[in-house]
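Presented below are the structures under discussion, each in the form of C-alpha cells.
Derivation of every value follows stated rules applied to the coordinates shown; laboratory data play no part. Since this is a predicted model, take the numbers as computed values, not measurements. Cβ atoms are built from the backbone, for glycine too; each structure is taken alone.
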Structure 1
Amino acid sequence: MYFTNNPIYVLSILCLMVILAVYAGKTKFGKQFGAALLVIVFTAIIANLKLIPSASNSIPLYSAIFKYVAPISIFYLLLNVNLISIKRAGLPMIGLFLIGSLATTLGILISWFVLSPERVLGEDGKIIAGMLTGTYTGGSVNFNAVALEYNFQENGILYAGTIAVDNVVTTLWIIATLTFPIILGRLWRGKPNFKTNTHHTQDQHPEDETIDLVSLMWLLFLGISAFNIADLIKEFIPQIPSILTLSTIGIVLAQTKFIANLKGSHNLGLYLVFIFLAVIGAFCEISAVAQLKDVGITLLLFAGLAVFLHGVIVIILGGLLYRDWEMIAIVSQANVGGGTTAIALAESFGRKELILPAILVGTLGTALGTYLGFFVVYIL
C-alpha cells in the first residue's frame, strides 16, 4: 500500500503511538513498564502489521529522526541541568552520588572482563557497555546519546532488547534498594540521618511546566543552532563525537539565567525522545526476534552483574563514610533508575527531606553519564 510510505501519514501514526503510550503509562498496569517502553511496543505492533514501514523497508523519515530529532531532544533535556543548584543537595548526597557513578563504571568494566560479552555481542558489546554506563549513571538521555553516536539505534531489535533488559534490571534494583536498608540497618547500625539543604522545596517539576510562544521560538532556534555548531566542529575535529559537543553546549547554556527562564524544554525534549523511540519500535521486526535468544541472556547477565557490583561498592564505601542506609539506597536508585524512582524511594522511606536532593543529584548524573559512557567505549 503506497500510502503507508507517505511520510506525513507515518509521522501521524508515530505521534498517535506516543499519545497512547503516555496515557497507558499513567495506568496502574502501564506504570510497571513506563511510557518509553510502551511506545516501542505499540509501534512495533503497528509496524509488524505492515501499517507503517519497518527496518526492512525503511523510509527517509526514519533516518531524519535518527539524525536530527534524537540529538536535539537530548540537547533540550540537558537544558534542565543546573549545576549551581546541585550544591543544595548537600555534600553527603553529592559524595555518595559520585561514588555511585564511579561504582557504575567499575561495575561495567569488571562485568565485561568477567563475562566477556563481546563473544556473543561482537563489536556492539562495547557500545552497549557505554550505553549501560550512561544510563546507570544518569538515565535514558545518556543511554541514547551514546547509541546515537554509533548509529546503534538502527539495529532495532538489539536496541529494543537492551532497553527491555535495562527495564528488568532497574525493576530488580528498585526491589533491592527497598530491602537492603532494612537488613543492613539491623546488621550494621546506621548513623543519625544527615541534614540536606531542602529549603527550596517549591521548585516546580519540569513536567509540570507549560510552554509559551516566546520560549518555543527560542528553544527551536537554540536546538537547531547548537546542532549546526556541533556538526561543524565534527567536520574540523572528527575525533570529537558531535553528540558530546551538543551535550556540552546544552549543559553550558543551562547555567545561564536566560535559559533557566525559558519554559517547556523538558517536555519538548521528552516528546522528541518518544518520537525517536517510536521509530525504534518500527524497526523491531518479529522475524528478527529469534536472533535475541543467546544475546538476551548475555545482556541480562552483563547488566545484572554490573548493577550488582555497583550496589556492593556503594554499600561498602557508603557504609564506611555515612551509614545512612536509606540515603545510600536513594542515591543508588538515582544512579540506576533515575530521579523518578529515587523520589518514589524517598517517599516510601518517609524521607521527604531527600526528595529535592534526589532530583538535584539526578541532574548531576545526566551531566556526567554521557562522558562516562564514551570513556567506557573508548577503553574497551
Structure 2
Amino acid sequence: MTANGFTTDAIHAGYEPDSLYGPINTPIYASTTFAQDGLAELRGGYEYTRVGNPTVTALEKAVATLEGADFAVAYASGMAAVDVVLRVLLKPGDHIVVSNDAYGGTYRLIQQVFTQWGVDNTVVDMTDPEAVAAAVQDNTKVIWAETPTNPMLGIADIEAIAAVKQHAALVVDNTFASPYLQKPFELGADVVVHSTTKYIGGHSDVVGGVVCGDDARVPGFHEQLRFFFGWVGANPSPFDTYLTGRGLKTLAVRMEKHCDNAEAVATFLEAQPQVARVYYPGLASHPGHEVAKKQMTRFGGMVSLLFQTTEQAKAFCKATKLFCLAESLGGVESLVEHPATMTHVSVAGSALEVPGELVRLSVGIEDEADLIADLEQALTRL
C-alpha cells in the first residue's frame, strides 16, 4: 500500500468507523470508566479515561502520522506538554540550552520552576548553530528550539543544530509551522511539541498540547509520557480532543490560506513608511529566509512588525478593526497583540525581553483585500 498524502492522513489516520454503528466521525467517548469482560479483562485496552480514552487515542494517532513519529501523547494544554517533556528529560544537576527568543511561558517555566529543582539553563541565539554548540556542556540533556520563534519569527536550522547537539535531546516546538509546513524529525529532532490550541485546533475554541516521539531516539520516552498523562493527570478531555481532531482535518487547506494572506500582509507592510521593519520568514529581507526555504514548505501565518516607538505600536494595536486585539494565534480569525504588555510581559527584564515597538499579527483566513484594508486604515491613524 502506498503512503497517503498529508490531507488524506489528516482526515483518516487514527480512526476507522466501528462495526457497531459505523460513525464517520470519531465519537466523543464521554465516559470516565469502561466495562470489563472479566477481572482486568479490558475491551480494547480501555479502563479509565484518566489513563486512556478512544477519542484521545484517535487524535494521538493522527498527529503521530502527520509528524512521522512513532507515537504521540496528548495533554490538556501546550504548557502541560512542555512541562511533561522537561520533567521527563531533566533531573536535578542537568542543564538545558534554550533560545533567546523562546515562548515566554516556556522560559518562565524553565527559569522560575526548574532552576529551583537544580536545573541550570543557558540562553543562546538559536539561529547560530556555533553558539548552540558552544553552550552544550557535559550535563546538557536538552536543547529546546522553536522555529519559527514567538514573537520575533526567528528561524533555527534544525539540521545544523542536530549535528552539534552531541548527547543532548533536541526538542523542537513546531507550533508556529505545524506538521503541514515543517517535519522536524526528518531534520534530526528527537522530540516534537505542539500547542494544539493554535494551528492544529485552528478555531480558537479548544486548548490542548501534544508530544511526538520515538523510543529509538529517546529510550523509554513513550512509557514516561504515559506516566505523566495518567498518573499525574495532565490528560485532555474527550470533548477537547474531539474538537482538536476536527480542526486537524482541515489543517492543510487552512495553512495554505494562512500563508497566502501572511505573505500578502508582510509584503504590504514592508512597503509602508510607518513601519520600521517586518519580520516574516517569507521575505527575502528576513535573515533566516534561506534556512526557512530549506526546511519549510511555506512560511506560515505569523507576521511581526516593528514601529519607531512603543506609542506607535500600542496605537496601531488599538486602531485595527478586523484584526482583533487578543492573545493566542493560529485561529481562522486574524489577531493583533502587543507582546511587551501582553503575551511576553513575564519576560521583561530577562534575556528574552521583547521590544516595546513590536506588534505581532496572527493572520487569519479572511479575504486578503479586507485584511490589507484594515491594516492600511490603522496605519493612517498613527
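Results, tabulated for the structure shown:
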| read-out | value |
| --- | --- |
| With mean count of other Cβ atoms within 10 Å over residues 234-241 derived as 11.1, matching label from 1, 2 | 1 |
| Which of 1, 2 yields -23000 [helix-only ellipticity at 222 nm (-39500 (n - 2.57) for each DSSP H run of 4 or more, over all residues; to 500), calculated] | 1 |
| At a computed 8.9 (mean count of other Cβ atoms within 10 Å over residues 34-41), which of 1, 2 | 2 |
| Mean count of other Cβ atoms within 10 Å over residues 130-137 - structure with the largest value, from 1, 2 | 1 |
| Among 1, 2, which structure scores highest (criterion: relative contact order in percent (Cα under 8 Å, 6 or more apart)) | 1 |
